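In structure tokens below, several structures.
Any read-out appearing in this document is the output of simple, stated calculations on the displayed coordinates, not a laboratory observation. The structure presented is a predicted model; accordingly, all values stated were derived computationally and were not measured.
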Structure P
Amino acid sequence: MAASFARREWGPLYVTVRTALATRGWRAVPLTLASVCLIALCQIVQVQSWGYGLIQDIGFVRAEDPLWLALLRTPLSLFLPALSLPVWGAMAQVLVVFGVAEITLGRLRTLVIAYVCTLAGTLYARFGIAIGPEGLLGLPASDARIVDTGPSVAVTGLAVCVCACTGAWVTVALVVVAMVVEMIVKPNLAGTEHLVAIGAALVLWASAALRHRHPSDGDDGVGGPEVPPAGD
């Protein structure tokens, strides 16, 4: 029964990823490799006596920062390991999830989803602080000073999009439950942003599904969104 479930849940994803890696090898995931290298480079610079200030100026995002400055720093903040996460953890997350997403969704879609989910988390932090801790998903004012970096928000959003596009809805449900439990056990800014990333990812997937079901070119629109081939 377990094997049958695994084939139904992850079979299409496994076949897509295996085929791409078998036929193209590492050439199937150039965006992923570049992202892992960028995380490593940022970490190397950050631990230098002259580099921490530089990385802080170009990649550290806090909700207390002016919005225009936070928006400028958000793209690079995705590739800066969170202060609570070892660099190897960030690199492993990106290698696996970005790699699978790049193969199944394509490079451009992977980049867009990662950025949109990260941006959604960055913007929500300000909204949550404005709501205050008494409101639903509200945040305490002290969270405005937290350095908000790392790929985990983008990784969460990409994982949900990949699973939705390949029909792995049990996995989507498990991710949602895991993030809700995380928020209950240890409520913090990162946990809230993970939930926001899931919401943003599902909105992106639903938008793509609607476009597929109601195409402008007049086809019958039967079925859900197809998983595009590797690359764009």
Structure Q
Amino acid sequence: MSKRSTKNLLYEQVARIGKAISCPKRLELLEVLAQAEKTVEGLSAELDIDMRLASAHLKALREARLVVARRAGKHMIYRLSDDDVAGLWVTLREVAETHLVELRVALDNLTTDPRHLVSLSRAELLDQARRGEITVIDVRPPDEYQAAHLPHARSMPLAEIEQRLDELPRDREIVAYCRGPFCLLAGEARRLLARRGFRVRKLADGVSEWQAAGLPIERAAAA
């Protein structure tokens, strides 16, 4: 094999990853699977696409070795092949935010008032949560919290907040987070709690961003 043929092969192999993620729905699949493993049915509902299309997207990601699958009874359950795939999603999104003004404008529209966002550094947030000076709530579904969550965070899924208000402190600030900057759950939680008189801000980070920054995460103990 000539040197040129060898180089062509090398670039072709790397391009397999680019081709696999060159679709918005596949990127969203990576973001969701970075939270926890999911069934095809769950992913189909999450992305609001039919089962056949979800399966086709997952097949493309699987062929690029970005996801793996296992069978559990009648269900196929997918997960990321490694944590570095979640890191790939974070890096790609951050590069897009740096270079695409349209993306920055869209993100700004999610939070019109910067006062609603956490202004602390990640290290400061971690220290204040550890000392109990703030309360961090994870508003994602319970299975995602079980898989991994930020240190000192408590699980409080968005659908449960109204029924669990008495578990939240009114004498210190609450920080709500979900899956990352593109996730809407934390913003909804912030608005709900603010209407109930709580002091609350939204954290743009999710678990993937925390891991990509080299910061610790916690996992729920197995039952």
Structure R
Amino acid sequence: MTQAAGERGFARREAGAAFTAVRTALAARGRRAVPLTLAAVCLTALVQVVQNRPWGYGPVQELGAVRAVDPFWQVLLRTPLSLFVPALDLPVWGALGQILLVFGIAEICLGRWRTLVIAYVATLAGTVYARIGVALGPGAFLGLPASDAELVDTGPSAAVVGLALYVCWRYHAWRTAVLMIAALLCEVVLKDNLAGREHLAATIAVLAACAALSAVQRGDRSGSSSGVPPIQS
């Protein structure tokens, strides 16, 4: 087997089913297959334009900037918009590309509402970790310096990480998931900052959700095979 054939086989095993689902949906419905994704891309681009205007920076910070120092009720209110507030110090095209690709795949493969739920769970996990880390302090394991309490959370990147991992779990792309987690760990080792740690917190939260769902599915299969009727909700 040549190297090229081996790479094609790896790609087919890891992404074949998801690629087929995406290609079929786009061929049949076009842009109508990903309305959530297109809305997220447009909203992120709009927020980027607004926050770079003298009159827009303040309102965006008030409505969508989440920091560990903020009261938690305020964090919960701001979290929905914070997912679409790109980092000011990074090129917005990277964020838009990530949203278009990962949100698009997730919306088709997982459905609109599940995509939203996972995105917000991943984002909120990073935010909650930041609050806990600052409370623990820099001397504790997984603690953070007090200065990190003033930093704005990761924006769409934690949601992108969480959705990508969930799609990997959904389609059994285990090697891709391992590579992603390894890359996130390398990010923290090479550049230990709040964003990298929030990405890991999002990863742990999504992996925990996947493990819980796997356990439920195993229980359902076990109940079905033993003749026990499933519990009706």
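From which structure (P, Q, R) was helix-only ellipticity at 222 nm (-39500 (n - 2.57) for each DSSP H run of 4 or more, over all residues; to 500) calculated, if the value obtained is -24000?
Details: P: -22000; Q: -15000; R: -24000.
Answer by label: R.
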Note: Rg/Rh (Cα atoms, Kirkwood Rh), for residues 22-77 alone at 0.91, derived from one of structures P, Q, R, originates from structure Q
